[in-house]
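Each structure below appears as structure tokens.
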Structure P
Amino acid sequence: MSQDEALGVWAEAAQDMASAGLAAGMGATYNCADLCNQVAEKALQALYILRHDRRAPYNHDLRALGEMVEAPPEILAHLDALTPYHPEGFLAGRTPEEADDEITGEVAADLMAHARAVLRWARQYVMA
């Protein structure tokens with residue numbers, strides 16, 4: 001693992017960000033939320049790889065992953081907003097259709113803004 005690996009993982013995060021926008025546009029709001037969660041995870045993993053030459057151990061707690069890469073408080077706040085939408089927690093007791101109904105277009109837009117902030121923050125290090 002190296003700079004190349006970090007760039008590859010960051011590129012996956014960027015692609016997921018584009019996919020989140022497409023999902024939101026077609027009304028698949030839970031898919032958008034899930035993709036936003038993946039954007040943040042992959043952006044943070046890219047930074048961890050860059051610094052440690054391996055992937056971080058991860059249990060779907062974005063804040064813990066953010067702390068591992070020394071994310072500042074404003075990024076940790078974005079991670080806190082995204083974490084509840086991880087499938088293991090959010091889909092417990094819900095169907096994907098019910099999840100789509102619970103996540104409005106406005107919520108999806110907010111989640112995309114949180115994910116975009118994390119992606120942009122990580123970019124400054126990964127692309128350096």
Structure Q
Amino acid sequence: MTDVPPLAPLPPTEEPRPHPLRSVLVAVVVFLVLLLATFGLKSYRDLAAVRGREHLLLSEIAGTEERIAQLKRRIESLKNDPVMLDRVARESLGLVRPEDVVIVMPATAAPAPAVAPPAPTQ
């Protein structure tokens with residue numbers, strides 16, 4: 001066997017240092033991602049709230065349009081149906097025909113509250 005001289009320790013090698021701007025750039029990118037995520041989440045919640053409000057308004061509009069259609073049918077009925085007009089005039093306005101007999105009932109008076117007898121004095 002041949003004698004091999006022991007190897008001398010290697011001089012410490014310097015590891016390449018990261019560029020100083022690299023850590024700043026990473027921090028800025030992370031900050032921007034967090035900022036975008038925060039505003040994106042807020043925007044999503046706002047959008048969901050607006051969509052809910054839109055749905056509510058659309059249902060209100062549908063109800064109002066149905067009410068308008070009912071009122072238009074009633075107007076046409078009152079214009080073209082004398083029996084309907086007569087019934088509404090009697091029920092809603094309390095009108096009567098000249099040949100009708102009207103009986104006016106007196107308003108019932110509320111019974112007087114019972115008064116308790118005075119307590120005996122001692």
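Data for the structure
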item	result
Structure from which 10.0 was derived, mean count of other Cβ atoms within 10 Å over residues 50-57, options P, Q	Q
Given 14.1, 43 for Rg and Dmax of the Cα atoms in Å, calculated: source structure among P, Q	P
Which of P, Q yields -24500 [helix-only ellipticity at 222 nm (-39500 (n - 2.57) for each DSSP H run of 4 or more, over all residues; to 500), calculated]	P
Structures P, Q, by mean count of other Cβ atoms within 10 Å over residues 82-89: label with the highest value	P
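Values quoted throughout were computed directly from the atomic coordinates according to the rules given, and no laboratory measurement underlies them. Source: prediction; values computed, not measured. Cβ atoms are built from the backbone, for glycine too; each structure is taken alone.
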